[in-house]
Structure I
Amino acid sequence: MINWSYNPEDYGKIKPIKPGNYRVRIEEAEEQVSKTGRDMIKMTLKVSGQSTKIFHYFVFLQELPEVTNDKLGRIFDSFGITPGDLNVLNWKGKVGAAEISNETDNQGNLQSRVKFFIKRDQQGLLPAWQENPTRINSDMLNPDSDEPPF
């Protein structure tokens with residue numbers, strides 16, 4: 001049995017990331033099949049200086065190869081992945097950049113999403129990668145503990 005003490009006061013406290021440009025790191029990338037039966041890559045992205053992660057789904061559109069190749073090229077460029085390398089195991093740990101926006105999902109919840117990946121030559125003004133969150137809400141800290149809240 002799981003040993004967990006649920007605190008209902010924590011429900012709804014996680015807020016979407018402020019829209020803007022961020023460095024992002026590929027934590028996981030895996031081949032999947034979309035609900036419509038298309039080949040797809042599910043990417044789990046860590047956002048620099050944030051404690052949350054974003055899921056990005058790249059779907060291969062066989063009937064629109066130029067659109068698929070353009071978007072795939074943007075991923076290769078942004079993360080410094082060898083163009084054409086579809087071995088997603090090689091993608092893990094690569095750092096690139098993305099414009100993050102907030103959109104409402106089907107249930108009416110506001111969620112952070114990748115609007116687009118930023119080309120490598122346009123990432124120069126972004127701050128360097130930050131592993132840990134830059135800010136921590138005081139209500140997330142346990143004053144009786146020296147451990148971080150993550």
Structure II
Amino acid sequence: MKKVGIVMGSTSDLPVMKEAIEILKELKIEVEVDIVSAHRTPEKLMEYGKNAHLRGVNVIIAGAGGAAHLPGMLASVSPLPVIGVPVKSRNSIDGWDSVLSILQMPGGVPVATVALDGAKNAGILAAQILGATDKEIQQRIMTYKENLKQKVIKGAKEVQQSEN
């Protein structure tokens with residue numbers, strides 16, 4: 001079974017990162033969740049990044065606020081794709097510090113970056129990465145997107161009917 005590792009710098013990031021956990025569970029993708037601080041537990045970060053693939057993790061989603069080094073540091077030591085979720089923390093500069101820390105990676109160390117607090121999109125992107133080589137996951141993504149389309153169509157009809 002394909003697995004996504006979801007890590008965050010502290011428990012304060014969990015309310016945002018829950019959206020990734022929930023969408024992946026909805027798409028029937030196994031998740032492992034942990035707290036890994038780039039600054040407070042650097043040894044744990046290195047162990048996680050170097051060994052996640054050995055535990056069957058296929059994609060890592062890393063959420064971090066403030067200086068937000070977690071996604072980039074994981075990407076520097078892991079052979080897996082890393083998706084960074086910038087989190088607007090209480091000590092943040094409107095979230096821009098997190099966005100730029102994750103987005104502006106040097107050549108050779110890519111991190112896919114989603115919007116500020118965009119954990120749901122990180123989960124969907126992780127599923128799409130897995131779906132590139134797993135037809136069952138790909139089909140669940142296609143169904144999910146069709147449901148999004150139908151919600152928009154239904155909403156448009158409701159608006160049109162209310163205007164008549």
Structure III
Amino acid sequence: MPFLLLFLPFLLAVVAAAASGMIFPGGGPWYRSLEAPDFLPPDWLFGPVWTVLYLMIAACGARLAAQAGRGVALAGFALGLWALQIALNALWMPTFFGAHALGAALVVISALWLSIAALVVTAFQVDRLAGWLLVPYLGWVSFAVVLNWALWRLN
């Protein structure tokens with residue numbers, strides 16, 4: 001199957017996850033009222049970073065699906081982890097920005113980090129490029145866990 005046909009369903013999944021950010025946008029009055037750590041990035045940085053990360057996440061999913069279609073061991077398990085991380089990704093925005101639940105959001109993002117870490121390890125065993133596509137995502141979410149923790153602690 002052509003890569004583009006495999007890519008499109010994963011692209012739609014990441015667009016759906018990103019849509020939670022459109023429903024519960026950051027940067028509103030509540031968010032601006034929070035005491036923030038010195039290392040909080042500027043608001044304009046989040047959009048470009050997440051756009052690139054979401055494209056890489058979708059490409060990873062398509063590569064894993066291609067390997068699953070070839071019967072590669074662990075590819076189905078990796079796709080399950082892929083689905084788990086995108087669901088947790090979509091859950092974080094309504095938890096943090098919608099419910100204003102910083103502690104619950106910390107739990108969600110910690111679970112997201114664990115699911116991404118498990119996916120990275122598994123993806124490398126299935127398709128090395130798929131694994132590498134996730135490394136920046138794991139790095140960004142690692143930073144986001146620390147940021148979420150700092151915001152929870154300060155507020």
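Derivation of every value follows stated rules applied to the coordinates shown; laboratory data play no part. Fair warning: this is a prediction, and the values are worked out from it, not measured in the lab. Cβ atoms are built from the backbone, for glycine too; each structure is taken alone.
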* **Among I, II, III, which structure scores highest (criterion: Cα Rg over 2.2 N^0.38 Å)** => I
* Structure fact -> From the coordinates of one of I, II, III, helix-only ellipticity at 222 nm (-39500 (n - 2.57) for each DSSP H run of 4 or more, over all residues; to 500) came out at -3500; that one is structure I
* To do: Rank structures I, II, III by mean count of other Cβ atoms within 10 Å over residues 7-14 and report only the one at the top, that is, the highest.
  => II
* **relative contact order in percent (Cα under 8 Å, 6 or more apart) derived as 26 - corresponding label from I, II, III** => I
